[in-house]
1. I have -0.43, -0.99, -1.16 for log10 I(q)/I(0) by the Debye sum over Cα atoms at q = 0.18, 0.28, 0.31 Å⁻¹, calculated from one of the structures P, Q. Which structure is it?
2. To which of P, Q does the computed value -9500 (helix-only ellipticity at 222 nm (-39500 (n - 2.57) for each DSSP H run of 4 or more, over all residues; to 500)) belong?
3. When FRET efficiency 1/(1 + (r/R0)^6) of positions 3 and 27 (r between Cβ atoms, R0 = 25 Å, to 0.05) is calculated for each of the structures P, Q, which structure yields the highest value?
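The numbers here are math on the coordinates, done by the rules we state, and not lab data. None of these values were measured; they are calculated from a predicted model. Cβ atoms are built from the backbone, for glycine too; each structure is taken alone.
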Structure P
Amino acid sequence: MEAAEIKRLKDLDEENRKLKMMVADLSLENHAFKEVIGLKR
């Protein structure tokens, strides 16, 4: 594997990690909003 490919994979892994954190944060926020307005599940 070439250095450029390795860097691209590392960059994609980092982007994926950041996106997963955003999804987790938004899911938690969504759950909190539902609790506040009484849409408990």
Structure Q
Amino acid sequence: MTILITGGTGRIGANVVKRFAERGEHLRCIVRPNTDRLEK
């Protein structure tokens, strides 16, 4: 299953992404362009 997360670089979204990634989930994130908080 692929999980879509909007706001993945925001305060809450970043924590949600981290938790799902730690569980090995497949993620897709929608983020604002030119954000300085983006990691792959």
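1. This figure was derived from Q.
2. Working: P: -31000; Q: -9500.
Derived from Q, not from the others.
3. Details: P: 0.10; Q: 1.00.
Largest one: structure Q.
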